[in-house]
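Just so it is clear, none of the values below were taken in a lab; they were calculated from the coordinates. Everything quoted here is computed from the prediction, not taken from an experiment. Cβ atoms are built from the backbone, for glycine too; each structure is taken alone.
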Structure 1
Amino acid sequence: MYDIFSLPDTSFPPGFLWGSATAGHQIEGDNINSQLWPLEQSGRKPQPSGKACNHWELYRQDIELTKQLGHRAYRMSIEWSRIEPQQGIRDEHALARYIDMLTLLNERDITPWVTLHHFTHPQWFEELGAFHNRKNLACFERHLDYLVPRISDLVGGWNVINEFNFSRHPMGGMLKMNFIKAHALGYHLIRRHSNAPVGSAHAFTHWFPRRGYDSVDNRIADYADFITNEFWFHAIRTGELVYPHLDAEYDPDVKDALDFWSVNYYSRTMADGRRAKFDGEKFRHKELNMIDEEFYLREMFPEGLTSNCERLKDKPIYITENGCATNDDRFRIVYLALHLSALREAIERGADIRGYFHWSTMDNYEWGSFSPRFGLVEVNFETFARTPRPSAWFYKDVIEQNGFDAKLIRTYLNELPTLH
């Protein structure tokens, strides 16, 4: 465990953007036309999303709460499956509701950041082959061509696509190449209607060799880093799409088609060259089982945030997701303090980091389960009551002070939390 009471005073540059993030399918509920809905109803997920947080009905209340908690920005996704539930048929009522959300955020001085594809899309698009078929990018383009001009004046930042990069499936390269082209397509389309910065949220996987001096583990870590991280950075910097087992492509529309690096970071992954899928066991002495089930995010590794941001000094950086799932909110305060301290150190090392979005504003549906609790705000999934946790008020104070010190931490924690 780290001693957060000994952290140096931490402050951020003037104008630093503070906010939180959510995703439509995880909080809205009744996303019945998405490709995940029938999958959930079939029983192939432990729990279906159902009403989720019922945000689709309670969004006004949630926006007021977000304002009360001092957030200056809010990252949300707009569900394509609500806007175009059937191919070529648009739902103007759904669009009007999203416009109302964006308008309310702006009226409360909360800058909306919009993600245009956050894992989910219409079932009809899935049946066409989704992004596996490059011809289907025309469907995505038509959707954006309809949506973006109608909301562009209300949006302060864009993510075209969320986290398409982390798959390690041997045949996943072509899908990633198609997503890169979809990102570039979205970038140039948005640029015709908006001056707000555009990126795509990158799941930054910090690969760490399971055996530090083992040549196999180190080579696997380098390989895994390329297929989950570096292929994306290389494509944006050069326009060259390179991936194992595929012939390289050059696409001038991809080169520099990004205004900032959008980083989603949680922890590290152990690279084990003796395992088929590379990911090895965590070090047992570092495990923090903060929820009552096996979960992949069971370690705090803020150092990875510092070192990974150092790789991205050629453009501004926004941390568009960062957080932990825990049943003990004290760990969330520890996690926040450690990662914000690591972020400040990355800035001191030359990274141009301009904002931070905590994941998540509220507890949500974690792609098959309601058990992992990421929220600054607790959600009762039976009554849909919202209750800000102490971490929400700690984060509000961080925002107001544009940083934190030991005195602020001790306002919320008397001692380091323990699992026992």
Structure 2
Amino acid sequence: MAKTIFINRYFYPDHSATSQMLSDLAFALAADGGEVHVVTGRQLYDDPAADLPALESIQGVHIHRVWTTRFGRGGLLGRAIDYLTFYLSAAWCLLLTTRAHDQVIAKTDPPLISVIAMVVAALRGATLVNWVQDLFPEVAEGLDMKAVCIGAPFLRGLRNISLRAARNNVVLGERMAARLVEQGVAPAAVTIIHNWSDAAAIQPVAARHNPLRAQWGLSDKFVVGYSGNMGRAHEFVTLLDAAYHLREEAGIVFLFIGSGIQRAWLEDEVRRRGLKNVLFQPYQPRGRLALSLSVPDLHVISLRPQLEGLIVPSKFYGIAAAGRPTLFIGDPDGEIPRILSAHHCGATAAIGDAGAAVRYIRELAHGQPELNEQQGGNARMAFERRFAQSSAFDAWRCVLGQCVEEVYA
């Protein structure tokens, strides 16, 4: 029986976004009766010192956790060494695990792991599928990471070889699909499957029934929330400018939930500006996600315009599942703005246009509060129709089923 083998640096019980998506899909495929393996690391995203078991079976998934160095994400050199040791250990593990007619699904953490997967798949007579969560080295170029930019043309060429060699490349949106086609990948080898959230686990929770709002002192406030990773890809100056303009409006509060490399800067900037209307909370356990995502009346997503088509913020799907509208700060023609416009579940402000953000927040908080509820309902409706976990799983079953049929044709 052919196996399905995923490769990604993080897997359950890790809580990072790529880990959660992979864990959901792997467990679902194993529940279908398939033989599912995952080649991953022993660390956790936010705990490089963690040492998870090397071999483990959870919910029918066979987990192979390989050895790597443990420098963590703090420095670029240490991260590069962690990547290198993962490449070597994962390649050896894949060689031992993969057989003819297996399907190897490579995610994009670490970058270029698809190249390792391509080589192993070719040697073993297996099928390669790439699950593209972001495009490297373009992301590094967009963030002006000079150490990577020097070698970007070579790395891009190597990456493109693995994309063209794959039976299928699963991407997260239309603009990312267009990027792959521009790089010479055949359109027939590109499939759009959005990331997802669990429709049953994340349900809209009314403000009056949400204990977190009371616990955090937000019962009588209109809450503008940012939830998730506060990383280099996100722009926060526009949102802080909006908070500054609204600092005298006591009924409006800005809430940041999560962490990331920019959180310390955000906290310092809030203190420097003297903003009393901005609060911070840590990441919440996955079991409380429905409550934490339902605390804000309006969610904010931000993505630097130069990263459009390279990254699609996965936090949107949880926001939509929670039945909340979204204010997107970034490229008005971006992937998320297109969804917001098509489903009437939010608005967009360009980077630097704090005035547009302030007008939309005031409209929902004071001018047309019924619009907030209407757009939140539209978001949940769009989620159920297009972005639910069950829909994504069905699409993945189709992708993997087609691969099997082609191998045995």
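Supply the structure label, taken from 1, 2, corresponding to mean count of other Cβ atoms within 10 Å over residues 133-140 with the calculated value 15.9.
1
Among the shown structures 1, 2, from which was the value -10500 of helix-only ellipticity at 222 nm (-39500 (n - 2.57) for each DSSP H run of 4 or more, over all residues; to 500) calculated?
Answer by label: 1.
Going by FRET efficiency 1/(1 + (r/R0)^6) of positions 93 and 381 (r between Cβ atoms, R0 = 30 Å, to 0.05), which of structures 1, 2 comes out largest?
Greatest value across 1, 2: structure 1.
Here relative contact order in percent (Cα under 8 Å, 6 or more apart) was calculated and came to 13; which of the structures 1, 2 was it taken from?
2
For which of 1, 2 does P(r) over Cα pairs in 10 Å bins from 0, in percent, calculated from the coordinates, equal 5, 22, 32, 25, 13, 3, 0?
The correct label is 2.
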